[in-house]
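Heads up, there are several structures right after this.
Rule-based calculations on the coordinates, nothing more; no lab input. Note that the structure is predicted; figures quoted are calculated from it, not measured. Cβ atoms are built from the backbone, for glycine too; each structure is taken alone.
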Structure 1
Amino acid sequence: MSKTIIKLENVYYSYEKKLVLENINLTIKEGMFVGLVGPNGGGKTTLIKIILGLLKPQRGNVYLLDKPIDSFKDWNRIGYVSQKANTFNKGFPATVFEVVSMGLTAKVGYFRFFNKRHKERVLEAIRQVDLESYAYENIGNLSGGQQQRVFIARALVSDPQLLILDEPTVGIDYQNVKRFYDLLYKLNKEKNITMLLVTHDTGAVTKYATEIACINQKLHFHGEACVYQSLSQEKLSKIYGHPVQIVVHDHD
């Protein structure tokens, strides 16, 4: 039986008097690749912040790896990649190796030297994202897509069970988006890393994800990607609050 990675029970969240999340019940099992979709302002970012422990719901319960989030301590088991490619400071004076090694800080501790095993783990994470030849290159010299792979390597270096990605393809050129999704798919299938991907690219996510969770204040849909893909345009437009349809494409 698959382990439960994330479980939300009757979660509510409001900003002052504005209800953002209403009665959210969501379970994500080990090995799933879940695409989190929905309109702008629908509550996706708020939900991610709750899962990461950055916000506390006014009502409801949150569990990570079968533990209540208030007592959860194994944060190194959860990797997070945000929208970096379009905002990263190109002049930041650090190599790919140095940026990825930051992901081991929680394990190794501040002001402690890395041993040989730590350095090998950093290089292995860099190899996992196919950037071995750039290990000692300044990260500012890399393309947006390559930089995002560096941030994935930083998240992978601590051997996470869950990888959360918030709009990771923002700022990545069109040609590199497919390669980026292929990498996530590979990590999910070969490393059994559970994925939670926040995206507006519904066409791509229905191709790569195993499940879709669609949120617009409420959880309007949670099920297999193929079922979400088959929803009528009328149903999708009602969920999103404006006309919308899924266009499946290959990014080729």
Structure 2
Amino acid sequence: MQIYIKKENIDQNIQNISDHLESNIVFDEPKKSHYLVYDSNGLSFIKDSKNPREILHINFLKGALGWRMKRAQHESNLKKALGKNNDQLTIFDATAGLLTDTMIFLSLGHKVIAVEQSKILFCLVSDAIFRAKKDIPELKNLDFINDNSINVYKKKHQQLDVIYLDPMYPITKKNIKKSGNINAITKILKLENLENNEDEFISSFMESNYKKIILKRPLKSKKNYSNINYQVIGKTTRFDIYL
């Protein structure tokens, strides 16, 4: 994976990213079908060089996520899933992805250990954290790790109050027009050979000695586990809670 730099100087941030990915830094735009680009906006993933406008870029300060974070107290379904608790929780986000819900947990005052197995996604998100940390003080309560989440869980399970599982939703005919990020993430996971068996992944946590699991699923998806303690139902999403 090449990293195309549009800036004059190689700063320490992009050097760290290059080292983590074991990638080459180049100053001429790659002709390959996919690559990373680093400019004044930060790091982005170009899914297809023939259409460089189709990018995956993460910004915690703007867009839909920035808006959600400002309204974190209105995230009623997530708050209901966490339960009535005035204490600061330690939440294990085993499917960190773009940190979409982790940032809400942080905004609600909780600590989060978030794990992402993909090196590319990890670097994209880490760059977004690097750009946002001065403006989002809650990021001090985040421990973001690039590893297999089951392995990390085995080391840290005694510290955890909640396991949060949000496996990637399948792309359907209804959401295909809104699935730009999902398509890019799917491309990245294929590049890294990280297409895991979802049922085996969830079962690994269900069979562990957990305090609480929150499983986020599409509203009409099949319930594969019968021991649900309660559910929080939204318009398109539900949270299955296991105690």
Structure 3
Amino acid sequence: MNVFIVGISGKMGKALCERAPEFGITVSGGLDRIEAIGFPVFNSANEVNVPIDAVVDFSRPETLDEAIMLGERFKCPCVFATTGYGKKQEEQIKKLAELVPVFKSENMSVGVSALSILAEKAAEILKDFDIEIVEKHHNQKADAPSGTAKLLCRAIERGIDYSPSYLYGREGNVGKRKKGEIGVHAVRGGTIVGEHEIAFCGPDEVVTLSHSALSRKIFADGALRAAIWLNGKKPGLYDMRDMLGL
């Protein structure tokens, strides 16, 4: 299977190249502005002249048009593991999914998928508890809150029976906590790969769910598994829950 990586010279691109042989995958090339040692690198989708069975995009939202062009041109499955897309870009991805199988997830970790299920169940049980989410990432991460934090928010929404209001960080005289409020807080520093914690705070007790990524390997492995899983699938929009049968 030939996989083409959008953002091949970035940290996740390099991780994908390192892990691909473990899955019997050949990296046929990539899209980037910087050369990647040992792989053909192109500046635009129009220039690509290598075989592609699937596209994996682990770059930035600004590169989405190029990734979509690759999917359309080669009529191949696409895995989108980038975060920070705008509403218009989300619509572009949905439109592509009408033509080819598309896998999209803010987090490619199996552990985070388990965390989201636990968060949904905890929210269902701990109905009157206050909920706070704290996410931590390295100092080079551009978007906040993280895509994973947003994924966890959606999981919690499935477990509660009210429409929450989100408060992103707190500063100044914001007053006491409002009913139905969920706090979301972002920390950026050093080389933190990714940490997420959900606190369910009730009278005299706190229930905490958390996940820590110790390396980028888990995200690369998830994306490569998704590329393999998409092979033979009908056009449509898929995610981690579909792949894991959840």
Given a value of 33 for percent of Cα pairs over 16 Å apart, for residues 164-203 alone, calculated from one of 1, 2, 3, which structure does it belong to? 1
Source structure (of 1, 2, 3) for Rg and Dmax of the Cα atoms in Å, for residues 60-123 alone, computed value 13.8, 44: 3
The value 1.35 for Cα Rg over 2.2 N^0.38 Å, for residues 148-227 alone was derived from one model only; which of 1, 2, 3 is it? 3
For the read-out relative contact order in percent (Cα under 8 Å, 6 or more apart), a value of 22 was computed from one structure; give its label from 1, 2, 3. 3
Can you tell which of 1, 2, 3 yields 4.1 when distance in nm of label points 7 Å out along Cα→Cβ at positions 36 and 76 is derived from it? 2
Work out which structure the value 3.0 belongs to, where distance in nm of label points 7 Å out along Cα→Cβ at positions 44 and 220 was derived from one of 1, 2, 3. 3
